[in-house]
Every structure is written in C-alpha cells, then in structure tokens.
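What follows is a set of structures for review.
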Structure I
Amino acid sequence: MQEQNNTTLIEKDLHEKSKVLLSEQEDHYRIFQTQMSPYSHKVMTYMNYKGIPYKRVHANQMDISWAINNVGQSIVPVLITPDDQIMQDSTPILEYLEKQYPQPAAIPNSPLLSFLMWLLEDFADEYLQRLQMHTRWGNNLNIQTASHKISRNFAYGVPKLDIKSLAPVIQARQKKNDSLLGLEGDKQRQNLDQQVLDLLCILDARLEESQFLLGNRPSMADFAFYGPLMIHLYNDPQSNHILETNAPRVCNWLFTIQELGDTRGCVGQTELGEWIDSETDLPPSLLELLKFVSQTYIPLGRATAKASVLREKHFEASVYGIKTTFGASHYKAWAFEQTQLRYRALTNDTKTKIDGILLETGILPGLLEDGVLHNGLYDGFSPPFVKDGIPDARIKHLKEKQQQKKVV
C-alpha cells in the first residue's frame, strides 16, 4: 500500500509540473486533455501534423474542477495559449490555429472541397457522437472497460480516489445521455448497429480510393473523424472487434493520422499527395459518404435547430429511416447553423458547381429546407476564447441563475 501511495505522489508531482511552462517552452500551448476524449485527440493530432508546440496536461479530477471555474463546465480539451489565454471548443480552436499556422494547409483551396470538408467535419463532431456513445455504453464489456478507464484517468495523481468505487458513478452518469442522443429503444439500438456497419463499409471504400477522406492529403475532416473512430471504436474492446473485422483500411488510416508529425522512429509520413481535383467528378465512395450524412446528420440537425428556437426540451426526428426522440442541444443547433452559413457564403459560381452534388446525395434541399434558424449561443462571445470563465450565453445564463440563488 505504501508503494502504491508513493507512485501516486510521484504522479501528482509530475502532473503539477506538466501545467507549468519551462524557460525553453515559452512558445508552447498547454492542452488539458484525457485519454478518453475524442475532441482532445482531434486537436492534438492536428497540432502534431502542423508541428505546433504544446505541452500535454493529463486532466484529472482536480483539473475538471478547475475547468468548471475557468471554462464554466467540466469539459476537455481546454487549450491555453503561450500568453495564457484560455480556449475551448475543438472546431473554433482548429480554425484559429489554421490562421496562425497556415502550413501545411489543412483546408483545401477549392471552395467546393472546403465546404464538403466542413460538412464532414461537423458530421463527425455532432453526429458520430451518437454512434460512439451507442457503441461505448451499449454493451457490458465496453461499459466495464470504459468506466474503469475513465475513472483511472480521473484518479491520476489524486491520492485516495478509488477507481473501483468511481466506475459505477461514471456508468450512471452516462445513462443520462441516452435520451439526449436518441439511444433509447431496441429498434433504435438495432438501427444504430446497422449505421455503424454501413458507415465503416463506406469509409473503408473511401480509404481504398484515397489515403485520406478528401484525397491524398489530410484535412480538418480527417482529424475530426479520427477522434471518435480511434478513441471509441478502436480503443473499446468490443467495438475494436467490429472495426478490425469490417474496416481494415480505416484501421490503417487511424494510425497514419496518429503518427503524422511524429519523428520518433521516423514513422510520421512527410511526403503527401494532393487533394481531390474538384473540377472532375467526385469519387463514388465520397458520394456514398455524403449520402450517409444526408440520412443522419441533416435530418437531425434540422430538427435540433427547430427545437432550439422553440425552446423544446425533447423532439422527434426521422433519422436513417426510423423515428426517434432526442433531447435538444443549443450547441448542436449552433453548429448546424454554421454549416448552413458556410453554404450561404459560397459564390454563385461555386454553388452552381456544388448544388448538383448536394442534390444527388440528398444534402439539399434538407440543409436549408427550414431556412437558417439563428442560434444566439455565441452572440457577444468570441469562440474559441473564454473570458472570465464564461464561454457562451448558456453558461452565462446558468451562472447568473446561481448568483440569484445565492442572493436569495
């Protein structure tokens, strides 16, 4: 027992040191992340590819409390700039970093491909979460493994925090996501099982034709897909079996993404090809991927946007041929609006080129069928930057309610 305590104290010391920049690290970012966070790994693999210097902080239970005070919620990743500004939300973080570190580019020059990239990026962030939570918390082997792994992460360097006692708490907390993500019901679960298999088949075909999603060079979409596919499907034991036996190309692609920028053993790929030529016909496998997006992300995004405007807590949507009840999310509604606005910002020439693709694959008319419903989540804010511990209007409202209760 004493030896175990000694190890915990060593971990605690290492953990505290990881939060401090040394004299030779003054240009480094610091990223509070966990091994189990797909969005953390989305950001880190992107930064590795770019060669952006950062220091990794293993976020434990104490750091989650720090995040609540400084970001307004228990969330990772949190990125701290070299001059101590706090950033949160992976997509705005990547957009900011792309402007600061434009080479090697992670956004295609072609406006057509760039729009498709952002469409796929948001699908990965906002819809794949549904599939990943289904696979992780939908069978006992994954539940037991993931809950203990998350508990071990929370307990890193924290004396007297018992992993076995914490795991059931983690399991109970995750059940709350079932109604939010439309995971309740045997028909829904069976449908999601089929979605996983169908998506893996499409992705494996896409990565047979090109090394990355939009050609032979990685884009923002690749890093967004990497997070849930590696951290959930590949790392969770039962899901890993599904992935390995159905999508070997996807498995190879995961490790290609993971190793980008890694000089250890000279494994990180440095010679890259080009993105797809947007002046020619898109590959059939990419069209199939867009069709999958049109049957999942588009109808759910539309319904989420409506529910957010109407302030509905729950709503129904027909997703992949089955009607399901979901919980409203102002963030997902805001994210869907950003995709709509990206389309609206295209020039008429680009729209002329892309509309045929979007109509063929079913993205249109659904993307704009209800118009652009404005979500004020970030009105008056500057994502990804967080000021005074308040990242958005929702957190501001919650903090104001807490203050009112204290006064009363």
Structure II
Amino acid sequence: MRLPMLGEETRAELGGKAAPLAGLRRAGFPVPAGFVVTLSEVERHLAVCGAPGASGTEIRDRLVAQGADAVLRAELADALDALPGGRDTPVAVRSSATTEDSPETAGAGLHETVLGVRGPEAVAEAVVRCWASWWSPRRLDPRPDTGEDDADGMAVLVQVLVDADAAGVLFTGERRVLEAVHGLGDSLVGGAVTPDRWELRDDGSRTHRPGSRDLLAVRREARVLREPLPAALRDRAPLGEDRVLEIDALGRRVEEHLGGPVDLEWAVDAAGVHLLQARPLTAALPEPTDERPRGDGTGTVLRGVGASGGSATGTVRLLRSVAELSRVRPGDVLLARSTDPAWTPLFPLIAAVITETGGMLSHAAIVAREVGIPAVLAVPEAMERLEEGAEVRVDGERGTITVVAPR
C-alpha cells in the first residue's frame, strides 16, 4: 500500500497533527510537502511484535528491536523519491498521534520529533522512534499496559525540512500574539531562548518586546544544533514589520478556514512563509497587563512573561537538570532555566512553574496551560534571585513572582 502524500487525503488515520495540515495543504495554504505513515502501519507492526498481556514498556522495546519491516522501508523510499529534492532531501519526522493537537489537548512534547533526517534507512529508524514514544513515560495520561481495545494510536508525519531563517508561533483569537526566533523553531519550542514577541491589535497597532537573541537552532548535515547567535543578528529582530503583517494575515485566513482560534507554528526561508503545525487553542492565553510589580511588604517581586494564568503559592524547588526530578514534592513551585519533554510528568504535581527563558510556545507554557497551573517565564536571573526553599506566590496573569517568606 502506497503511503499517502500530504494533501491527498484528510482522513482520521493520518493522526492529530497530519490531518489538519493535509486539509490546509489541499486548500492551498503554504504547508511543506510530505507524506504520512498511517495508523494502520504501526498496527501491522504491532501485530507481529505485540503479545497479549505484555506491558507498554515491553511492547515498545519489542517494536524498537524489530524495526520497520521491508515492506515499509520500500514504501518510505518511494515516498521520499516523490518529494521535491528526492530521497536524500532533509526531512522532519514527527509524531501524529490521535491524541495530539485536539481541541482538548495539544500533547506538547509527549511524543518524538526528529529533525534533519536524510535517506530511507534513517527515516525508517526515526519512524520507529516516533512509534515507540507512544509508550513514553513523558505522557500525562499513559496508555493501559496492554494497549488493547484502544482506538488511539500513532501515525507519523514526514515533511521536507524548512531550513528557516526565522521561525515561531502565532496565537489567534481575541488576543493575538506572535513570537519569533532566528533560525529553526527548535530553540523556541524547547524553551532555550526567550523569543521576540509582538502583541497584534485589530486597529493595526503592535507592541514589540525583544527577546534574548543569544542562541539559534540550525541544521548541520543530518543534525540540528544550537549555536551562539552571530553578532550581526543580535540587534536585529527575527522579522521585519511587513513579515509580521503577512504572518498575521495568514493566521486570520487559517482561523477562518478551521473555524476557530488556533496556534500556528511557522517558518520563514527565502521562499516565504511555511505553515508547520496548526492546532486548536486548548487554553486561553493570560491577558497582558501594564501593571508594574509592587511589593506588599513581604519581599522581592520579580517579573516575567505570564504564560499560563492563575495564581498559586508554594515552596521553590530549583532544578538544574533532569537528573534532579525526584527532588520535587507535590505543591512545589518548579524553578529552572527551561523545561523540555522529559520534565512533563512533574507538571501534574507542582503548583506553578518559573523559568529564566521561554515563550508562549515553549514546553513549560503549553503544558502548564493544559494542566491548569500558573507559569511565569523569561524571568531574568530567577535562579540566582530566588532561593531554594523560599515560599513564593506566582501570578500567571500579571507575570509576577512575590517572595512571601524567605528561606
């Protein structure tokens, strides 16, 4: 069976990420060319390696050991040959689970993405990595151990990789926010940098807040690396005003086409703007405020970007690496430079999250909004200014952290 090229079909078997992109490409939107390894392929492979009563971990390990079979490898080679640039063009291999990018949950960071993949063998390995991430411990709502009698599953989206000069996200709806970084969007999604941010208004006015502009993600052969941003770009916004308006207009068209507010991942190269992802907004963005932080006699007040609304009080737990996750206790306020998908299991436990870098699309922001906890990101020197064990109040609407009781 030939793998469907992106845009040929829009059926549910394409998964939550690929199906809306297929519909947008079919409607003429600038979605990069690609194809989909459908749900039936992983089901066919599971029928060989699965066993009644096996745990999710056992099934995952068997699937990885088995790998993609000869039939799928041949289909992948044929599909890659049909892409612009042929089988050796760099591609992005991304999960497209049925539980991703729905109106209820974005599933941010729960499954695998592999960038800069080249050639049928490498793509086959990346597809299996995406399949295996269905049983990842990152998931907020793990599958039953057997995985049987479950209509959900994992398709995989393979698209031509956009070697972006700039990339980012646009949130539409009553509040429209555009975030952008130089280079690929990996540094933004991973929270490694604080993006430039534009608040877009219906009267045409815009406010621009510069980001950290210290790192960029760039493809080097078959790898994506984070490198220091060249000095010539540090005083330059990732987008000019004309490009900001173009992306905003594109977002309005997508919103009208899909019938509701969305968040869009996009990338810009010499050919123009490309849509990489389109998903319904799963939680409203906190409203911006011009209120300056005020002390109330209880201690220091820090300010950052309010990325998930609400307020909570708890004890600061400062983590410098994923190796320290076991130190977190229920009700703690997580403080870190940034978070990535490996940190996802912590979010249902904690009261709030604070990071030194990041934006509205970063892992910490999306997961915090989904689990309903406040998040304040891009807080300069937070890890130096807040002590482990201090009691703080985190206000995700105002973007403030107040020290209630020092350590």
Structure III
Amino acid sequence: MISRCLRSVHVTAIQTAVERHLRGTPGFRRINLALFAGGLATFTTLYCVQALLPALSTDFGLSPAEASLAVSLGTAGLAVGVIPLTALSGVIGRTPMMTASLFAAAVLGIAQAFSPSFAVMLVLRALQGLALAGLQATAMSYLAEEIDRRSLGYAMGLYIAGNGIGGMAGRIIASFVLDVSNWRWALAVVGLVALGCAVVFRVSIVPSAFFVPSPPRLKHLAGAVGRAFTDHGLVRLFACGFLLMGCFVTVYNYLGFRLLDAPFGLSSAVVGMIFVVYLAGSVSSTVAGRLVDVLGRPRMLPVTAALTLAGIALMIPSNLVLVVLGLIITTVGFFAAHSVASGWVGPRAATLGVQGPAVYLFCYYLGSSVGGSVGGIAYGEAGWHGVSLYTGALVVVVLIVALTLRKLPQAKPR
C-alpha cells in the first residue's frame, strides 16, 4: 500500500511538471508519426489479404465466402484480444504494449507466406489479429492521456488516417506482387513493410508521462466493461461501429471478385490501383477530426452516414466510373463516421468512468468479422445487388441511430 502511494505521488509530480502535447509541438509531431506508422502497419497486415481473396479462392478451391475467412479470422482475433490487452496495458504500460504488438504482428505476417495449408494460414491470421489488438486497444487511451484536449480530435483523425493509408498500401502492395508472382510473396513483402513500420514506431514514440499503472483487477475490468453497456449513448455508438465496419469490410472483401469478372475483367494490378481511393478516407478522417472540434459530433455523424449510403448506391450500376466514384464516397463517409464515433466514445467513457474505447473496438472488429462473413453469403446468393442491399441496410440503421444521438445529453460523472 505504501509503495503504491509513493508511486502515485511520483507520477503526480511528473504530471504537474509536464504539460500534455499540443498541436505544433515536437512531442505532438513525434506521437503522430509513431501512431501513423502503427496504424499503417496494422491495416497493411490486417487487410492486405482482401486483395488476395480471389487468388486464395483459386489456389485452395474455396468459395468467396470461405476465402473471406482469411479476413474474418484476423479481425476476430483482434476483437477477442482488445479488452484483455487493454487491461494488460494498464500493468506493463502503453508504449511497451504497442511496441510488442507491432513486432509480433510483423513476424506472424511473414510466417503466413509459408503456410502449408489454408487452415494453418487461418490460425496465423487469428494470432496476428490477437497481436494487433495490443496497439488498437492502447492507442486511443494513449492519445487521450498524452494529447491536450484542444488537439485530441486532430490527433485522432491523423491516427485513423494512418489506418486508412495502411489499408490502401496493403491492398496495393499485395495486388502488385500478386500480379508478378503469387500470394505467398505478397504476404512476405507486406510483412517486411510492417516490420519497417514497427521500427519507425519504436524510434519515434514518446514515453507516457500521464500513464498511471494499475494492477490487473478482473472484477474491476468486468465491471467497467459492463457499466459501458448501461449508458444508452455509448451503446448506440458501439452499434454504429459494428454496423459501419460490417458494411465497409463487405464492400472491400467482394469488390475484387466483381472487378476481376465480366463485364469488367480487370487485372489484379489494376484492381489494386483502384484501392488508391483509400487515400480519400485518410483525408476525410483528418478533416472530420477538425470539423468535430468546430461543429461537434452530433451534427457530423448523420452527415457522414448519409455520405456512406450515397456511395453504396452509386456502386450498383456496372459502370467502372460510377463504381470508382461510389467507392471513393463510401470510403470517405466510412472513415469520417468512424473518426467521429470513436472520438465520441473516449471522452464520454472517461467522464462516466467506464471501459468505452476497448468495448467500441471490440464491437467494431466484431462487425468486420461477422459482417464480412454474412456479406459473403449475400454476394454468393445475389451477386453485387445482394451486397448493395445488405450494406445499404446496415448504413440506414447507422443513420437512424446517428439522428437519435443528436439529442444525447452530456455525460455526468457517476
């Protein structure tokens, strides 16, 4: 008890001598570079297999829905690991957890290139998702602790921008390597890129100054998670994350199958180039972060959901220009909505004293795993029209929920 009190006094003394990082300061720039690299590595490794699904389907004799398990198992591992690893980061620290997460995920990514069977690959994908949970579970808490509140929206937007560029880079790299070689080489190259990002993260990250270690208390964690579901505002935000990600991963899982087949008949490299539209998502998440600081989240979330729905509608005709335009709008809307919703959860959960960010990420990645697999059934039954109806329905629900959040009262400490 005495040692714990002394440690608390020591941490408090450090915190009073150090200010949180404000936009424009060297510390702010270092933190954003590190977390940008971390987000890049996470989504490069997590979603590069979307570009490889047709090749995996052919090589292993799988249906599109079966091949999509390579995505679903990765995100399922992340969803399962995010809450317990959040608790573990409270013991070992934010930066050690994120560093170990990135290096482990990179090694597992390289190992996938040597998978002797699809079953082995799925196991490695699940383990990789579990490893990546360490970064995803910790990054938002780290930002909330170390970044000044006046710059938090912008910092969160930049972090999600790294996620977006990572998703784009993973798909493009995998597509280009696949076009000249095979899916094994594609996974190996992506794994090496992730390893480079892990090095950049380790060199750039600023050690925590406002982190207070806490022992692993399972009852306390279970209570904090359970109490997050007693706030109707947080529950609706969790639902938004689940539904948005289910929509988004479905679009990107099966768009490759559509573009490789008639009437488009594009090559893997050309399909990969279309994923450059991910850059639009990176820009939109940063812009949304800035707009949130000015206009507020209740106004922004319905607009971003409506934008996503418009993009899905534009992708229905078998016209390449409209498909690409619709994909851009869908991507912009999704990343902006995710930036708004995830940025809303953190401060509200902190005020209520509940485990909000980890639960949001659990629901978000569960949406990727479950929603993407269900989307495969829709694609198998009715092709792209089935995907459009399915994803459109998900976003309509998000829009309705977002409109109800416009009158959400401010959270009060419990």
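Listing for the model above:
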item	result
Which of I, II, III yields -18500 [helix-only ellipticity at 222 nm (-39500 (n - 2.57) for each DSSP H run of 4 or more, over all residues; to 500), calculated]	I
Relative contact order in percent (Cα under 8 Å, 6 or more apart) - structure with the largest value, from I, II, III	III
Volume of the Cα convex hull per residue in Å³ derived as 129 - corresponding label from I, II, III	III
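Values quoted throughout were computed directly from the atomic coordinates according to the rules given, and no laboratory measurement underlies them. Just so we're clear, the structure is a prediction, and the values are computed from it rather than from any experiment.
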